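What follows are several structures.
Every number in this text was worked out from the coordinates using simple rules, so none of it is lab data. Bear in mind that the values here come from a model prediction, so they are computed numbers and not experimental data. Cβ atoms are built from the backbone, for glycine too; each structure is taken alone.
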Structure P
Amino acid sequence: MASVTFILKEPRSIEPTLIYLIFRFNGAMLKYSISQKINPKFWNPEKQRAKETRQFPEYAEFNTLLNNLEGVVNDNYRKLLNDKISPTPELLRIPLDKLLQKDSGRENDLVSFAEHLVDTTDRKYFTKKQLRQSIRLLREFKQESKRSLHLDSIDLDFYDQYMSFLIGRNYGKNSIGTFIKNVKVFMNEAVDRKLTTNLQFKNRRFKTVEEPSESIYLTEAEIQRLCDLDLSSNLRLDKVKDLFIIACYTGLRFSDLVQLRNENINKEGSLVRIRTQKTGELVIIPLKSHVKHILAKHEGIPPQAISNQKMNDYLKELGQLAEIKEAVLISFTKGGEQQNVVFEKWQLITTHTARRSFATNAYLQNVPTISIMKITGHRTEKSFLKYIKISQEDNANKLIHHPFFS
């Protein structure tokens, strides 16, 4: 049976506090702020109305508003049932917003709030770029589904519909996981700012999804084959090769590689010091002889980087020239379906391959995990071990000289 109650947000406050309309129906509940405040000393909790007292002369108009709100929500509930439409909190909210002349499409709309959040908070450029992609998809989902994205309506029903939408857009499982994670980021912020009390996004069924990443790494032997390429007649590829080798032996992200300058190298040419773009952390990395040789070749000035996309294209050319063509089976979920594709390894090389190669090769050569993590920025060993890429054979070769197996 449906019922309406009015409660104070802070009934023990000595200052005016907000009033909520609570409408319970079919095991569900709408909690709605009527945007009106009253001092608790003027509130009658038994009647759920303002006290009829001279100290609060507005009591008549105040109680009339509460009566109207109760009537509107009950009338709308019955109308939905008569029209054979299943009542939901978001459908019941619409006539209440209309009565109070609320603009439910702004402050309490998930898309509008998320846009405001990204525009006004101090987040890194690449984080904002990722968040804006999530906002774009939420906006497209809203238009396509004709569904309200009021903060109070982000529930398991939204989750199921949004997951279907993302799968229908042919996104991979890890990409979908990122988009759901960002919805949680937005909702956590909204709760912190007291824009909503809706916590359904914390339900265990409202989960991010992921699958193991199938990214590759290059072995020391494969990196050496790149080093041995004679590209004196192709300066375009020669510069890209040198940049990639620097990344393979420093673990720098592309965003840090592009800002690398000679002032980042100490006078002895033995260390690189740089504050990372993504996390803002200062990292200090010892320079391997290969990197020192490249720096000497360029008179101590690291080669100027090109765009990430162009460099990824050129890296595949380099990998093909170096005959890095081991067959690699990649399994992934896309559009909700499991897919298995065989590539030659050179086809999968990107700028990020260098960073994974650095972490994996350093680990295989028994560099202490904590030391590698200081450079890669991983905060836990668990996340680091998920990041590196070693085969069962690599793992066995690493252990073969361990005292336990001798």
Structure Q
Amino acid sequence: MNTKSPIKTELIAGLTTFLTMSYIIFVNPSILSTPGTGMSFSGVLTATVLLSALMTLFMGLYAKLPFAVAPGMGLNAFFTFTLVLSEGIPWPTALGLVFWAGAFFLLISLTPLREKLAESLPDNLKIASAVGIGLFLSFIGFKNAGWVVSDQATFVKMGPLNPSMLLSFVGLMIILVMMRKKSVWAFLVSILTVTLLAIPFGLITKPESLTAMPDFSSVFFKLDIWGALKFSFIPAILSIVFTDMFDSISTFVGVSRAANLVDAKGNPLRMKQALIVDSFATMLAGVFGTSAGTAYIESAAGIEAGGRTGLTSVFTALFFLPCLFLSPLIGVVPAFATAPVLISVGLLMFKNIFDLKRDHFEEWVPAALTIILIPLTFSITKGLMAGLFIQWLLYLLCGRIKDISVALWILGIVSGAYLAH
């Protein structure tokens, strides 16, 4: 197993990873500063870039792995649309929830509890949560693009044809075609092209300046740690932990195996260290002012380009730093320009549905309900809790009591209590 490569190769690999995930610089501030949250676009942009740079650097220097870290897609939607907008949790308190989720994740990562928790959630529900989050992201993308609008009679309907809707369609086609050709520029080219095409239509305004100092005043260190310590917030914290943990583990396992970054037993190299980095990324996300951080599957692009050591992550981190000073320029990017990215990421996550096991009724039905309820309730928590409760209940009713682990007993009862409150 070759785990070394020339510095030039690591540099190219680091740039490749950065290009494939740079969309998060545009998308994350756009999601968290959605009207109604009260969060500053420039503040979240600073938090996003700073977290991505520091934690990716930490991954390279401490875990010595070629994985990049940034605020996670799905986790940012959960923060914005479930915690803040749907449940009415003030954003500083929501940041406190992210911090405590990271602290719990760190505790898990330092103990054998990590393996037990990873095994406690049924495989079908792990897959279903990823698919459901994918639908959730795509739905938000369709909404931001104007393809889907509200309707009193049918709840939702197709939006009216207008320039922004057409431009978002152009952006989506750019992404799909470039992804088909395995281009690392797909998301970035789509965002920039749609933004530039929007200028003649008068859909964006020219920024007063191209650069500005980082915004450390609006969301940085504004988390409400103690306000987040309420019993009623436990399900939300657990949702962040489970989503973050399973997203991280699946990324490390899948990419490491594909790149042969595994030990003699086939386990990912330095998995414990990698998860510790992820847990710190979530804790610091709450401190900096953004949603939970996680390892990015896009790191696979850099690994395919030859990245094999932590030096790849070091270079990726350095490419993030100049973006700290570009908030005015990035701020002109409209929501319909980032919408195609949300739709595309959602579609990529949806393909996990083909991995669902459909042999037993009491296993695929809860998974199906999870997939359906996450976007329809606009809540990852409620969708996953519903799936857990239904699976636990069906196991009881179908005479499979012996197959219910201690963890599933606890999760099933807690989920039922949460849904009933």
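Taking FRET efficiency 1/(1 + (r/R0)^6) of positions 146 and 290 (r between Cβ atoms, R0 = 30 Å, to 0.05) as the criterion, which structure among P, Q has the greatest value?
Working: P: 0.00; Q: 0.70.
With respect to FRET efficiency 1/(1 + (r/R0)^6) of positions 146 and 290 (r between Cβ atoms, R0 = 30 Å, to 0.05), the highest-scoring structure among P, Q is Q.
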Assuming 19.7, 52 is Rg and Dmax of the Cα atoms in Å, for residues 138-241 alone as calculated from a single structure, say which of P, Q it is.
Q
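Output the label of whichever structure in P, Q has the greatest value of relative contact order in percent (Cα under 8 Å, 6 or more apart). Mind dumping the intermediate values first?
Values: P: 11; Q: 36.
By relative contact order in percent (Cα under 8 Å, 6 or more apart), the leading structure of P, Q is Q.
Here FRET efficiency 1/(1 + (r/R0)^6) of positions 10 and 274 (r between Cβ atoms, R0 = 30 Å, to 0.05) has been calculated and equals 0.05, so which of P, Q was it run on?
Numbers: P: 0.05; Q: 0.95.
Value 0.05 for FRET efficiency 1/(1 + (r/R0)^6) of positions 10 and 274 (r between Cβ atoms, R0 = 30 Å, to 0.05) corresponds to P out of P, Q.
Quick check on the output: -20000 is helix-only ellipticity at 222 nm (-39500 (n - 2.57) for each DSSP H run of 4 or more, over all residues; to 500), derived from one of P, Q. Which one produced it?
Values: P: -14500; Q: -20000.
Computing helix-only ellipticity at 222 nm (-39500 (n - 2.57) for each DSSP H run of 4 or more, over all residues; to 500) on every structure in P, Q gives -20000 only for Q.
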For mean count of other Cβ atoms within 10 Å over residues 50-57, structure among P, Q ranking highest is Q
Winner on FRET efficiency 1/(1 + (r/R0)^6) of positions 234 and 394 (r between Cβ atoms, R0 = 35 Å, to 0.05) once structures P, Q are ranked, highest first:
Q
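Check the numbers for distance in nm of label points 7 Å out along Cα→Cβ at positions 226 and 306 across P, Q and tell me which is largest.
Numbers: P: 1.5; Q: 5.5.
Greatest value across P, Q: structure Q.
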Value 29.5, 94, calculated as Rg and Dmax of the Cα atoms in Å from one of P, Q, is from structure P
